[in-house]
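Please find the structures below.
Nothing in this text is a laboratory measurement; each read-out follows from the coordinates by a stated rule. Note that this is a predicted model, so its numbers are computed, not measured. Cβ atoms are built from the backbone, for glycine too; each structure is taken alone.
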Structure I
Amino acid sequence: MTTSKHLDGNVLTPHGWIAGSLLFGNRVDSIAGTACKPAGNSGNYILPGFIDLHVHGGGGKDLMDGGDAAAVIARMHARHGTTSLLATTMTAPMADLERALSAIGGYCDSREPGAARVLGVHLEGPYINPGKLGAQPDYAQTASFTEILRLNKLAPLKLITIAPEVEGHQHLVRELVQAGMRVQIGHTNGNYDDGVAALQQGASGFTHLFNAMTVFHHREPGMVGAALGHADYAEIIPDLLHVHPGAIRAALRAIPRLYCVTDSTSASGMPDGEYMLGRQQVYKCMGGVRLADGTFAGSTLTMDQALRNLVGLGLELADASRRVSTYAADHLGLRERGRLDIGSYADVVVLDRQLKLKDVYVEGEKIDLNDA
């Protein structure tokens, strides 16, 4: 049984800021205090834990490694405030995918102490366009509903990236949505009409907006135009390398529930050097991760830095918080995560006035931020 804990400070609730205290076990028991504007006091910020729906690795491990990779990665990201995540796969031969999903599936059934909750899988490949691989290895293939259901038995597929212009994929989008899975558009050479059609079929978001998709032009708006014109949700990598701050600002104006992901790799939390991203060798240098030819290959971003980057772009802290927690939870239909409300999971981050992490709680368990 989890011992009750309490935190004092500026608590961000779904109804606004409260200057007071948060009482919780593994779920939030009560929030007491008065409505406030945090600028009027010197208390810590108490926010919902971060939710990252696009995580390939961290701490030197890649999820395609199988074995204990998910455990190592979930512990590393918890130390940066991520309280729940989706384990994200790479495009790979089916045998590699099956091995990775089998390891992840076993980890989803429980949560190790000191680690973030792995909610399930983001299947980023192999159902993408071979002409828009980005840093994905060249194992793209056409999707099969039967095959996806088989993979879902190995690990719960919560999010699937699809290139909708590939023959048969438009119809498949509706089948997957009807089966309870969420579909994102990504790694695509599709045009504006392909994107709008996929949204009409039930696709609900876009994978790393702007990256690995057809660009916006005023006479050919491309997949980016479909997102900016019609999307309610889309993920974006706010490391300030993958997307220019000006493009982030444009997306913030256009997409109501734009949310942040790290697209983190095994190089996250590690020194500069050579690492693996699925079957690809990547290089961490100057804050980024690239293939040998210079192509961006995921990132080393963590969600606490993503929050600080958003605030640095001019967002109010409450808005930035929603984009690193609440909107991702909403996208997956998780009403008990991504918010501090009575009965929600006690996924909590405590930040000082400079937005540096002081404490992290995953389902009420305090995480040791110094655990290597």
Structure II
Amino acid sequence: MSDEIIKTAFHDFHVEAGAKMVDFAGFRMPVQYAGITAEHLAVRKGVGLFDLSHMGEFEIRGKHRLDFLQKVTTNDVSILKDGEIQYNCMTLPTGGIVDDLLVYKMPDNYMLVVNASNIDKDFNWLRSNLISDAEIIDNSGITALLAIQGPDAIKVMEQLTDYDLENMKYYTWAKANVAGEKMMFSRTGYTGEDGFEIYLDPKHAQKLWPAVITAGEKHNMQLIGLGARDTLRLEMKMALYGNDIDETTTPIEAGLSWIVKLDKDFNGKDVIAHQKAEKPERRLVCLEMESHQVPRHGHEIMDGGKVIGKITSGSFSPSLKKPIALGYVPRKKSKSGTKVEIAIRNKKIEATVVKPPFYKNASHK
């Protein structure tokens, strides 16, 4: 990717809708429209529309495509059937996380969906790990992506396609006519709510956007920016790469042991297996605060006047109406109910470790 800021295929629609635009991961993206709190609650209570065209899409082809993915990811890709999707992560020999991603199983290939900020890094890393008879193709530049998220998402999607959505399982994908064009769409989400993601050739963007807007009108669908996307995922303890997970954190420390399958070989397996058996020295925990002070990334977590960790993500929770945060603390301080303090503007504010997720009433948990 060049240093030039990329405008997504839906850029002009965002500007026309009055979005506040920011540069994010090399893309010009909407951070908010009506406001983060209003947008957040629209997704929790109804339905919202996201432009996710900044995400990266890689195609993995070749006779040994499965062997390759088994080597570079921690989850067991071999269990996937055509039409299924898997949450996964890639790790270094040190056990650190290269990126978290989605794996789509196709009849003749796999599609990987990676974080926007890691597209170049991930592609180069995967290419450096290639085995014979496996090939990787970067389709990020020719793929646009819209997401319809919220408990009413299916009502909007039903206006766009004749596909049997009622029987479409969570974490699966399909191809069908969407707004009159054959498109691929999935049912996953990064909000905790029900939702659909539509992948398309950018040339169809001018037709799809107004069609989705029209479909959403009767359900009061709202446009959603990156700001609310962040607070929505935080309420569900969904890790943000670069904040909550990175090359210095392992899946075990981050609470992602459920996507680590030790009955196969992968990069960093020995380190991760040892850590899983012996228990990690630190864990990523959920913290709630009754104070009006909001913790932010980098704020120190204290115990008895001693720094024991740092906040990785923090915000005011529109759903819970209180500040919430994620942060790494020593394992002995990771139990639910444990009290710690967060240093904010020279004050020490009490926080309590709680069980994830923060928000318990999402339409998908």
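Thinking of I, II, which structure, once mean count of other Cβ atoms within 10 Å over residues 47-54 is computed, gives back 28.8?
Here the read-out was taken from I.
Name the one structure among I, II that FRET efficiency 1/(1 + (r/R0)^6) of positions 271 and 343 (r between Cβ atoms, R0 = 41 Å, to 0.05) of 0.85 was derived from.
The structure behind it is II.
Kindly point out which one of I, II the value 22.8 was derived from, the read-out being mean count of other Cβ atoms within 10 Å over residues 87-94.
Numbers: I: 22.8; II: 18.5.
Of the structures listed, the value fits I.
Out of I, II, which one gives -7500 for helix-only ellipticity at 222 nm (-39500 (n - 2.57) for each DSSP H run of 4 or more, over all residues; to 500) as computed from the coordinates?
I
Out of I, II, which one gives 21 for relative contact order in percent (Cα under 8 Å, 6 or more apart) as computed from the coordinates?
On the way: I: 21; II: 18.
Derived from the structure labelled I.
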